[in-house]
Structure I
Amino acid sequence: MDADQIRSAFLEYMAEQGHTVIPRAPLIPKDDPTTLFTGSGMQPLLPYLLGQDHPDGRRLTDSQTCLRVQDIEEVGDSRHTTFFEMLGCWSLGDYFKDVQIRQFWTFLTERVGLSPERIYVSCFIGDPAHGIPKDTESAGIWTELFTAAGISSDQVELGSEENAALQGTGGARIAFYGKKNWWCRGGTAEDMPVGEPGGPDTEVFYLFPDIEHDPAYGPHCHQNCDCGRFIELGNSVFMEYRRTETGFEPLPRRNVDYGGGLARIAAAAINTGDVFRIGLLWPIVEKLEELSGKRYEDETRAMRVIADHLRGATFLAVDGVRPSNKAQGYVMRRLIRRATRYAFDLGLEENFFPQIVPTISGIYTHHFPEVSEHADSVIDVLSKEEQAFRRTLRKGIKQLKGHRATGVTGAELFVLYDTYGFPVELSTEEARRNGIAVSETWREEFDVHMEAQRARSRA
C-alpha cells in the first residue's frame with residue numbers, strides 16, 4: 001500500500017468503527033496563542049478533549065497536516081521531517097483502552113498488512129509521586145494480542161531512555177518507560193500546564209532488523225532508541241487527568257487521542273526505514289535528481305532537506321502564511337532559505353521552486369485539492385523569497401567563510417542577518433558545516449544587537 005492508499009484505508013476503517021471524518025485544520029492554530037503551528041492532530045480538538053461537546057459526535061477521525069520545527073536540524077536523516085500528516089482518531093468519553101488498542105492492531109496488521117512479528121510496544125511505568133499507577137491494563141491487552149498471533153510477550157521495566165540504553169530490552173515486546181509514555185503538551189507530568197488534559201500513552205514501534213544498532217546511541221538498542229532500528233508508528237493517549245494547582249484530578253470523561261505518522265506507516269509498508277522513499281516525498285526527490293543531474297544516493301541530505309522544507313513552505317503558503325521576520329512568517333522564511341542553501345550544493349542556482357511546487361500539488365491532488373487550487377499563488381510567494389535570498393547568498397557565504405581563522409561572534413552573526421538576510425540559525429549551522437567556531441555567548445550578543453535595532457526602529 002502507498003501513502004495515499006493507507007490514508008484512505010485508515011479513514012474508511014475508522015468510519016466503519018463509527019467515527020465521523022472531519023476536515024484538516026489549518027497549520028495556523030485558530031484560537032491558540034500558545035503555539036505558532038498545529039503540531040499534532042489533537043491540538044484543534046483541545047476544547048472537546050476537556051469536555052465540550054463536538055458537533056460531529058463522540059467518535060472522530062481525520063488526517064491532520066502538522067508542522068514542527070523543534071527538530072529542524074535533524075531533517076536530513078531517514079525519518080525526521082518538519083511537515084507531516086498525522087492520522088488521528090478520538091473517543092470523546094466513549095470507548096477506552098481495550099477498543100482503541102485492538103482497532104490500532106487490526107488496522108496495522110490486517111488493513112495495512114504489517115507483520116506482527118516486527119511490532120513492539122511501550123507502556124507507562126507509573127508515577128507514584130503524583131498518584132498515577134502503572135499501566136498494566138494496556139500491557140495486558142497487548143499481551144493478549146501478541147499471544148493470539150503466536151508471539152512471546154515478555155515485559156521489561158526500563159524507566160528512562162538513559163537506563164534503557166544501558167540495560168537493553170532483552171528482546172522484550174512490551175517495555176515500560178516513564179516520561180516517554182506520559183503525554184501532555186508540557187512534556188512531563190511535572191511540566192504539564194495547569195488546566196490541560198493528559199495521561200499515559202501506549203506507543204507502537206516497527207523493527208527494521210537489517211539496520212544495525214549504532215552504539216553512538218548507547219550500548220543497547222530499545223524501542224525508543226534513536227539509531228533508526230525501531231521507528232515509532234503511532235501512539236494512543238489515554239486522557240484521564242487534568243492538571244490542577246495542587247496535583248491531578250480525573251477528567252469529567254475519559255478520552256482517547258490516537259495519532260499515527262502516515263509517512264512512517266507507509267515506510268513500514270514498503271519495508272524501508274527511509275520515509276523519503278514513500279509516495280508523499282519520493283516524487284520530489286526524483287524531480288530534484290532530474291533538475292540537478294545528481295543521484296539521491298550521493299546527495300541524500302540535501303535532497304531530503306529541500307523536499308521536506310519546500311513541502312512545508314507550500315502548505316504554509318496555502319494556509320495564508322507569508323515570509324516575514326516575525327512568528328510564522330519567520331519560520332516559513334527559514335524553511336525557504338534553508339532549502340535554497342541546500343539547492344546551492346546541488347548546483348541548482350537558478351529559480352527552481354516553480355518546477356517543484358507542481359510536483360508537490362500533484363502528490364496531494366486527491367486528498368488536499370486546495371494545494372492545486374492555490375498552486376499559482378504558492379509559486380509566486382515562494383519564488384519571490386527564493387530570488388531575494390539568492391541575490392545575497394553567495395556574498396553571505398563568502399562573508400561567513402572569512403571568519404574561518406577567528407570564529408564568529410553574535411555581533412558578526414547579526415551582520416549576516418541584517419545585511420545578507422541569513423536567519424541566525426542558518427548562519428550557525430553553516431558555520432558548523434565549515435568548521436568555523438561559534439562564540440558560546442553568540443545568542444546573548446545577537447539579541448543585544450537585535451534589541452538595539454528595534455529601539456532604533458521605534459525611535
Structure II
Amino acid sequence: MRYNRLLRRTLRTIFSACVWVGIAVPLIAVEKSSTKPNILFIMVDDLGKDWISCYGAEDITTPNIDALAAGGMKFHNAYSMPSCTPSRATLLTGKYPWRNGFVNHWDVPRWGVVYFDWKKKENTTFARLMKELGYATCAAGKWQINDFRIEPQAMKKHGFDDWAMWTGFETVNPVSGERYQDAYINTPTGGSRAYTGKFGPDIYTDHLINFMRQHKDEPMCLYYPMALVHPPQVSTPDEPEAKIHIDKHKAMVRYVDKLVGRLVSALDELGIRERTIVIFTTDNGTVPGVTGTLNGLRVKGAKGTAEELDVCGPFIVNCPGIVPEGVETEALTDLSDLLPTFIELGGGDTPEDLIIDGTSIAPLILGKEKDTERKWIMALGYGTARLTENGVRGETDFEKRVIRDKRYKVWVSREKKVVRLHDLKKDPWEKVNLLDSDLAAHKAALQKFQAVVDSLPDKDAHRLYEPRASNPWDQKL
C-alpha cells in the first residue's frame with residue numbers, strides 16, 4: 001500500500017514538472033488530479049472517548065481508529081447531541097434541535113406519528129446538497145427517523161442514491177428489531193427483509209465498499225451511521241464466546257475498529273485513499289450500564305446526561321496529503337457544522353436562503369487555518385418526546401441544554417437560566433459549580449453564556465411534518 005501511495009505521489013511530481021517545462025501530458029491526468037475529495041463520514045452509535053484508546057481508554061485497544069488519529073487530526077472539543085435522533089437530525093440539516101424540532105429522542109418506526117419530511121425546505125439534508133455538487137451518495141447503518149413501511153423511498157428522497165439501512169424496530173413487526181444477527185435491512189432493490197444468518201454490521205460495510213467500487217471514479221459522499229455499539233450487547237463473529245455484558249461490549253468495540261480498518265483498506269485498494277477525507281465520530285456517549293477506565297479513572301457511561309463524557313466525544317479527521325498529520329486541536333465544533341463543511345469541501349456554497357446553525361470547519365481540517373470560527377458549541381436533546389393531540393412535542397417548551405467554549409461550560413435549565421458553571425480546565429469532571437463565584441472571570445463567563453441563552457427563542461421548534469392517515473401500529477394518545 002505504501003508503495004502504491006509513493007508511486008502516485010511520484011507520478012504527480014513528474015506531471016507537475018512536465019507542465020512546468022511545457023511537455024504535453026494526457027488530459028486525463030489533469031482531470032484525475034483535480035477530482036473533488038470523497039467524504040466518508042463514520043458515526044458510531046453509543047461510544048464515548050472512554051472506549052477509544054487514542055483518547056486514553058485503557059480497557060480496550062482500537063488500533064485502526066488510533067491510526068486515523070495519528071495520521072490526521074484529533075479533536076478534543078467536539079460535541080454531539082445527547083441521544084440518537086437529535087444527533088442524526090442535527091447532522092443531516094445543520095440545525096440545532098431547538099430549530100429542527102428534534103429536541104428529544106423519538107424512534108419513528110417504533111412509535112410512528114411523525115417522520116422526517118423531505119418536502120420541507122427546512123429539512124434539506126447534506127446528501128441532497130452534495131448531489132447537486134455532482135456527488136454520488138450512499139448511506140448504510142441506522143437511520144431511525146423515517147418509517148420505511150410508510151415511505152419506502154425515504155432515503156432516495158432525502159438525497160441518497162443507494163443505501164442499506166436497518167429499518168429500526170418497527171411496531172408489530174418483531175423481526176425488524178434485529179440490527180445485528182439476522183439483521184432486518186432496507187435496500188433500494190430488496191426492500192425490507194431479514195438477512196438470516198448474516199451479521200448486520202458486515203452487510204452495512206460490504207454495501208458501502210461495493211458502492212465505492214462502482215463509483216470510485218466519481219466524487220462520493222458516504223454516510224455510515226453504524227448500528228454498533230448500541231444495546232443489546234451481542235457477541236460478534238470474531239468473538240462468539242463472549243457471554244457476559246462487558247465482554248460483549250468490548251467485542252463490539254473491537255468490531256467497530258475492525259470495520260474502520262476494512263473501510264480504510266478498501267480505499268487503499270481502490271486507489272482513492274489520498275482523495276478521501278475520513279471523519280470518525282459518535283452520536284453520543286457510552287450507555288450508563290458500561291464502566292471503563294479513562295486516563296486512570298474508572299468512569300461509567302454517560303449517555304443521556306449533561307456530562308462531557310456524553311456530549312464531548314471522539315472526533316477524528318484523516319486524509320493523507322490533504323489533512324495535516326499528527327495534529328491535536330482544541331478547536332470547537334459540533335454536529336451542526338458538518339453540513340456546511342461537506343459543502344465547502346465539495347467546492348460549493350451553502351444556499352443563502354437555507355438557515356443553518358453550523359459553520360464550516362473545512363479551512364481547519366485542510367490545514368489552512370489553526371482554529372474554527374466557533375465561539376461556543378451546544379448540545380441538547382435529552383429525554384423522550386411526548387405525543388399530544390397536536391403531534392410530537394418536546395417535554396417542555398424550552399428543553400435543557402449545555403453550552404461551552406474552550407474553557408467554561410454551563411448547564412441551562414428548562415426555565416432558560418444558567419444553573420451550573422464549570423471550569424473544564426481545572427474541573428473536567430464538573431464537580432464544582434461556580435455559579436455563585438465572585439471571581440471576575442467566572443462572572444464574565446456567566447454573562448457571556450446567559451447572553452447566548454437569551455438570544456434563543458423562548459419556545460423550541462416543533463418537528464416539521466404533514467399529517468397523514470393513521471396506521472395500525474401508530475402510538476395512540
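Just so it is clear, none of the values below were taken in a lab; they were calculated from the coordinates. In this text the structure is predicted, and so the values were computed from the model without any measurement. Cβ atoms are built from the backbone, for glycine too; each structure is taken alone.
Given a computed value of 0.60 for FRET efficiency 1/(1 + (r/R0)^6) of positions 224 and 352 (r between Cβ atoms, R0 = 41 Å, to 0.05), which structure among I, II does it belong to? Mind dumping the intermediate values first?
Details: I: 0.60; II: 0.85.
Going through each structure in turn, the value belongs to I.
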Practice item. Using helix-only ellipticity at 222 nm (-39500 (n - 2.57) for each DSSP H run of 4 or more, over all residues; to 500) as the calculated read-out, with -12500 as its value, let me know the right label among I, II. Key: I
Review point. Where does the value 13 come from, among I, II, when relative contact order in percent (Cα under 8 Å, 6 or more apart) is the thing being computed?
Key: I
Review point. For Rg/Rh (Cα atoms, Kirkwood Rh), for residues 160-295 alone, which of the structures I, II scores highest?
Key: I
Practice item. Identify the structure, out of I, II, from whose coordinates FRET efficiency 1/(1 + (r/R0)^6) of positions 208 and 304 (r between Cβ atoms, R0 = 25 Å, to 0.05) was calculated to give 0.90. Key: I
Point to revise | Which of I, II leads on mean count of other Cβ atoms within 10 Å over residues 360-367, largest value | key: II
Point to revise | Computed 13.5 for mean count of other Cβ atoms within 10 Å over residues 384-391 - originating structure among I, II | key: II
Study note, to complete from the structure: Computing percent of Cα pairs over 24 Å apart, for residues 88-231 alone for each of I, II, the value 34 comes from structure I
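Quick check on the output: 42 is percent of Cα pairs over 31 Å apart, derived from one of I, II. Which one produced it? Could the numbers behind the result be given before it?
Working: I: 47; II: 42.
The structure behind it is II.
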